[in-house]
Structure I
Amino acid sequence: MRKQIVAGNWKMNLDAKQSQELIEALKAQSLDSNVSVAIATPSVHLAAAVAQTQDSSIDVVAQNMHQATSGAYTGEVSATMLKSIGVNTVLLGHSERRAYFHETDAQLAEKVNTALDAGLNVIFCFGEELEERKSGSHFDVVSSQLSKALFHLKANQWDHIVLAYEPVWAIGTGETASPEQAQEIHAHIRAVLTAQYDAALAESISVLYGGSVKPSNAADIFSKPDVDGGLIGGASLNAEDFAAIVNAF
């Protein structure tokens, strides 16, 4: 059975004190024990967050990492550095990394390889721009992003991959794909995986929806058969809102 997962992406928000306070507030919430809960904190907070969540079921996830194992890459963080502080999962391919830092599918394929080689799990993000949705090319865009970044992997490596579909037009805009639109694209993702690998693998992969998920719409989105949870942005910065989304299953 696929895991139900809700992961909060804090992006570049919260100082050290605010991070500590939010984690404590989240730990005080009553969270559905059947749902895997994760928070992706800024890199400077990762070690403290790992220590602070040791007595809870909350996983701490990195927002990014470099594809090289080490070297002269000032300001970057490696997979082995993340592992050394107790981080076991990294978010890769977020639309903001693609847009603002010009990360390509080829570069992301390298990052995925490096992460898996280091023993990290990967939450891999992908999704179409508004123009691509309007033109009807969103299915092709999603297929291409998956193929170029992930289809070199062997079937057993997918045990360490979670997919996060994020329509770029719905991130931070207040716009949200309808539950029907989310189901349609998530079903397409499984069909693409089935064609490349097999139905058993496709059915085993957790596919999250990311794009303005709120307490008010989470239950409808999560009720769809191919939606296994959410990658949450703004709402993850409020403990009560985030808990409501976790409990929306």
Structure II
Amino acid sequence: MRKFGLIGYPLSHSFSKQYFTEKFQKEGIDAEYCNFPIESLDELDNIIRNEPDLVGLNVTIPYKTAIIPRLTQVGICAKFIQSVNTICIERVGSEYNLTGANTDVIGFKESIEPFVKGHDMALILGTGGAAKAAFHVLEDLGIECESVSRTHDEGDFTYEDLTPEDIWEHSIIVNCTPLGMYPKMEAAPDIPYESITPEHVMYDMIYNPAETVFLKHGRKRGATTINGLQMLVRQAEESWKIWNNS
């Protein structure tokens, strides 16, 4: 039986295991999907060697960028944005090759594209792998993007820098941080929510809970709000295509 899985830490928020387990059952696919919560990428080699039926992995926080030096090959898109969320494992005798790809880009583009018309500036909260995918997609759609981070050396703004005027100017705001994710659902990025208007689009890559505190702030001020469920479904299906066509 072929085996697939997810690496990251922690994995209490994981969408993938439930999604693929249900998919395999409904479609009669002889395969298994497992979670591999690892506190360090140094554990990856042992997982691959101890799981001989493992042929594909998804990658989540915090390893989407850190995984790249450990891969044999990286797809063009994943290399360009420096973020990998899908890995194919090819075994050659007792050794193996790892090929990385990014399906977040497709998932995010298909879920946000219907909402970008009439907007020209976006604020990306976070600078990790998911943020890199969002940045790439929105710029490709003609939206000027700026990023927010905890430090000046990583983003265009820090959270302390943000003013009401910055929020007004950026009518698309995308949360690519884990703030607000289950089980710490009371958290939210620290931005001037009082400046949100009905003209804003607020997108949260988190899907659990379905409405984060971040999205609640937007809904209360009349903004268009979108959670990450559709993106996750699309990126999962693209991962499945890659695993089966590799």
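Any read-out appearing in this document is the output of simple, stated calculations on the displayed coordinates, not a laboratory observation. Model, not experiment: these values are computed from the prediction. Cβ atoms are built from the backbone, for glycine too; each structure is taken alone.
One of I, II was used to compute relative contact order in percent (Cα under 8 Å, 6 or more apart), and the result was 22. Which label is that? Please list the in-between numbers first.
Details: I: 22; II: 15.
Structure of origin is I.
One of I, II was used to calculate distance in nm of label points 7 Å out along Cα→Cβ at positions 96 and 160, giving 4.4; which? Please report the intermediate quantities before stating the final value.
Numbers: I: 2.6; II: 4.4.
Label of the source structure: II.
Have a look at I, II and say which one yields 50 for percent of Cα pairs over 19 Å apart, for residues 88-167 alone, as calculated. Present the calculation step by step, with values, prior to reporting the outcome.
Working: I: 33; II: 50.
Derived from II, not from the others.
Work out which structure the value 1.8 belongs to, where distance in nm of label points 7 Å out along Cα→Cβ at positions 64 and 184 was derived from one of I, II. Write down the numbers at each step before the final one.
Values: I: 3.2; II: 1.8.
The structure behind it is II.
For the read-out helix-only ellipticity at 222 nm (-39500 (n - 2.57) for each DSSP H run of 4 or more, over all residues; to 500), a value of -11500 was computed from one structure; give its label from I, II. Please report the intermediate quantities before stating the final value.
Values: I: -11500; II: -9000.
Derived from the structure labelled I.
When distance in nm of label points 7 Å out along Cα→Cβ at positions 24 and 192 is computed for each of I, II, which one produces 4.3? Kindly include the intermediate steps, with their values, before the conclusion.
Values: I: 4.3; II: 5.0.
For distance in nm of label points 7 Å out along Cα→Cβ at positions 24 and 192, the value 4.3 is produced by structure I.
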